[in-house]
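For reference, the structures are reproduced in the following blocks.
What follows draws every value from the coordinates through simple rules; no lab data is involved. Nothing here was measured: the structure is a model prediction, and the numbers come from that model. Cβ atoms are built from the backbone, for glycine too; each structure is taken alone.
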Structure P
Amino acid sequence: MDPTADSRLAPWRARWSLTPDGPAFATPSSVLQPVTSEGRAAYLKLATVAEEAAGGRVLRWWNGRGAAPVLAAEGDALVLERATGSGDLAALAASGPDGDDAATRILCRAALRLHAVTDRPRPHVLVGLPRWFAELFEHAQAHPHAHGGMFARAAATARGLLAAPEGDVVLHGDIHHGNVLDFADDGWLAIDPKHIHGDPAFDFANILCNPSAEVALAPGRFERTVAVIAAETGIPERRMLRWALAWAGLSAAWSERSAGDGSNAVGVGLRAMRALDARDG
């Protein structure tokens, strides 16, 4: 057990009469502990950075519709229902093309369900996609020729997409195989959203970079998954390719600017460039 994490969560456990169900632990953005709340499996979560706290407010706003239910919340702390189903989308995707396609469909349907929530005033913490892409624009200006010009082209593509959005919804912002979990009888629900709004197509691009380099960069996988996303969402394949390039550039820029490994996103971005060139001839 992390004693510091445990002590930070102790007042919240007492406030909500929670029973520990495992050790407390810290991540770079939160302090968490598995607990039970009136017999229900849950996580107690205290956000420790502003972005994570904002995501928690978006999670509360969805109110269990497509996202994990929030059982209690105050300030930057919340009690989140814990997924207890046995399904694992990363394992499903790694099982072969049929499993990978099935996982993609589940992810698409989970995102669409979130996008459909429109019956209440939006959370005040949301920011627009143009602000979200700022680091790509800065990185592309500094490294216009990197990776065969991928950053420059991703930035130009992103500017075009942001100038002509096809819809404006509350986005999850980080849809991938580890953020949509099996909640047994309640189905597949999302966790850990960001705090952004904009074109719905943005939320599907990250699927193409996940769940691992081995899956994402497998021969034929990129083209096949774009087709599955298009079929599930109604987004034209060419537009999805453009969003894939924009997102891959942003993801790779984030990685490189933090000294991380952006090779997976770069690989997806290069595939998107080639696919667009082949279509536009």
Structure Q
Amino acid sequence: MPFSISTWNINSVRLRMPLVERLLKERAPDVLCLQETKCPDDQFPSAAFRRLGYEHLAFNGQKGYHGVATISRRPLSIVEKRQFCGIVDSRHLATRVEAGGHSLLLHNFYVPAGGDEPDPEINPKFKHKLAFVEEMRAVTADTPDFSASILVGDLNIAPLENDVWSHKQLLKVVSHTPVETEGFEAMRMAAGWVDLMRMRVPPEEKIYTWWSYRAQDWEASDRGRRLDHVWSSDNIKDALVGVEILREARGWDRPSDHVPVIASFAWE
């Protein structure tokens, strides 16, 4: 079986633990990266994961907000919990995992959403988001202590025209404004990351990983955005077998507004 990593903004891990269990039983990724866990470390549902065979856990959580966690069948060690913009919150977790003969540095990110008003002069949340993305330039794909790197998470920006349901209608909507998308892609390329999802799906085709709770019928309206991403260092991009977006999970009982994304590599 290929080595697989799944990323999912779960929007409260304790509330949606039944959905996580379903994903792990049905898809069994080797590693699961969760965002927006909304859970202090001492209240993380570790026992439930261990019962499912995921005995290696790392988390960076806080009460009620944000939070990231990386769950693995394989041995896992924490490398870093980085802070951005001088703000103490739980938006990043870097771990080490071995796969395919590589010592992998795995980054799990939850980038700030940025609020509703796309003007940094009047919206401090948007200013924070832009500064956060700019600081991510320092998180480079090539590092001396690891043979390869992978970065996943809810990055809260849909950078390409076909990463949203309507490019024209969302140009002034946070997550797809030019200042965000241009800065985001400039950061990704400067840091040496390969967008693995777009390696498999050409830019001319739509990709969504998020559908708003505000839609009465999310599936019928299908007004989605690609806010969740999977990147890698250049030296392992050719090992990618595929990237699957589990669109059906948006229709599960009491769902997150994001769906899981699973990247598979030609490693055991």
Given structures P, Q, which gives the highest value for mean projected area of the Cα convex hull in nm²? P
Which of P, Q leads on distance in nm of label points 7 Å out along Cα→Cβ at positions 39 and 215, largest value: P
Can you say which of P, Q returns -15500 when helix-only ellipticity at 222 nm (-39500 (n - 2.57) for each DSSP H run of 4 or more, over all residues; to 500) is computed? P
Between P, Q, which one scores greatest on relative contact order in percent (Cα under 8 Å, 6 or more apart)? Q
For mean count of other Cβ atoms within 10 Å over residues 127-134, which of the structures P, Q scores highest? Q
